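Asker: Some structures are shown below for you to check.
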Structure 1
Amino acid sequence: MTTRPTSRVLILLPSRDFDPSEVAITWETLLREGHTVVFATPDGSPASADPLMLSGEGLDVWGQIPGLRKIKVLGLLLRANSTARRAYAKMQIDTAFLHPGTYFDLHVQEYAGLVLPGGHRARGMRPFLEAPLLQNFVASFFDAGKPVGAIGHGVLLAARSRSRTGKSVLFGRKTTAPTWKMERTAWSLMRYVGRWWDPAYYRTYTEERGEALGYRSVEAEVTRVLRLPQDFCDVPEDASHRFRKTSGLFRDGPRDSTPAWVIRDGNYVSARWPGDAHCFGATFAAVLAEGRTGSHPSTSAH
């Protein structure tokens, strides 16, 4: 009788406003594959997800009106789906989630894999994405040749992490991330038919005076640190199920990967948004199971 190889995987979290789907579905998938999952937060306190992505309340144009707040239309489309919410509810009572480590007590040798999840709300995500301590740790993980998975804005944390060469750890790698088209669409929804009093809710960073529209998008910043612009991998025009992958109307599931777009480059796995989370978790679990320590097979897309 053979047993699946197991490993200890670290998920880094901000203190608040992480995306519940990207974290909980990845956590659940890794556990199902037999891996041990632990967490780290700034101070060792349990993290909290973006509440709007859990409830959907406050995403519709009437979201500030007390009597109408609980009526959700756009909120139902944009919030975490039922599968993700169930996974999040289970994760909330998980011992490892309730007792995370701290950023100050991270040692690369203690973990076989690292997951960088996303979230877009600036108040919680900016301190996470801008933390030099985390950037240094992520760089050390890449330099050690260990598996790293990044989804959503987590790719931005990887992009900002500098290897011992002085370049981004993503230099010379293929990656995906939230595209400017996806970010701009969500931003437009908030400005015109949704959360008008907080129009930049989906823009973690907005352009400064004199900068072209989209300059501060995740896609643009990630692309600027890559060796070649074409190393940023968006869904190609001839991809099967392209509409399901690019419309933002479909999310993948345990038995349906057609909406997902996940890029693997050796020990590095990247994905765009919560709609890729099941395929992302499964792909990263496969990398861990292989036990690779630095090899770089051909890029694969799912």
Structure 2
Amino acid sequence: MARVLIPIPDRDFDPTEVAVTWRVLRERGHAITFATETGAVGQADQIMVTGLGLDLWSAVPFLNRLRPIGNVLAANADGRAAYDAMYDDPKFRAPKKWAHVEEKEFDGLFLPGGHRAQGMRNYLESPTLQRLVVSFMSAGKPVAAICHGVLLAARSIDPATGRSVLHGRKTTALTWKQERTAWSIGRIVRFWDPHYYRTYLEGEGQAPGFMSVQAEVTRALASPDDFQDVSEDDRYYRRKSLGTARDTVVDDTPAFVVKDGNYLSARWPGDAHTLAQKFDGLLQALP
């Protein structure tokens, strides 16, 4: 049994990325500790939990049961079930504070994502969490990151080198294609909140996508080629790339996970089961 730390923001994390990982790791016998910024019980992005608010008629009673956009972008039934179970877990409801956890207490670190700026920026910009990531990576302990969680890792600067802990490693993350597609849809269906799906927007003079997850992560790497995406030669390229298929515990064909030593990364909630199972493999291999 390994001891795994999952730091999350107080609010607006992605329910699937956290809960599916929690469920897989717990079922494999690992002990999970959650930590939030204030020690309050974490609250997922409710739009990603329910899908409500992602279709133009979301505020209309009865009609809001039809969620063609919500059902694609938000958690599916499996993700919602995992989130409900996790939320009822006493350990989830008694998190530690970020400032009160130390690398030496744990065997592995999991960094989930989320995109809503209101809750995610404190997480992504936290010096406390960035130092924690450096400690785990420097110790050679298993670290897994998904979606915006990779951005937290990319921003974690090792004082010994002055570079990101991802410099010299291969990684994936939420791709600009995925982020741009969801943002484009959101600007139509959530016209009153058009940038819901962008955590950071480009400033004056910056090229489109400059503040995307992929672009910022890539800038932290030793080479742009170290950012990995699905090859068109992949047998399941379409399933991995369309953004409509999600993996399960028995079907990894839609997923894309990159392994570099004891570091694992994935793109979006549709990769969560596969990432969690590969993370379990790293944890099981610990001496």
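We did not get these values from a lab; they are worked out from the coordinates using the rules stated. From a predicted model like this one, the values you see are computed outputs, not experimental measurements. Cβ atoms are built from the backbone, for glycine too; each structure is taken alone.
Asker: Quick one: mean count of other Cβ atoms within 10 Å over residues 21-28 came out at 20.0 when computed from one of 1, 2, so which one is it?
Answerer: It traces back to 2.
Asker: Looking just at distance in nm of label points 7 Å out along Cα→Cβ at positions 13 and 53, which of the labels 1, 2 belongs to the structure with the highest value?
Answerer: 2
Asker: As an exercise: mean count of other Cβ atoms within 10 Å over residues 85-92, calculated from one structure in 1, 2, equals 14.6. Which structure is it?
Answerer: For mean count of other Cβ atoms within 10 Å over residues 85-92, the value 14.6 is produced by structure 2.
Asker: Kirkwood radius over Cα pairs in Å, for residues 101-156 alone was computed and gave 11.8; which structure, 1, 2, did it come from?
Answerer: Clearly, the read-out refers to 1.
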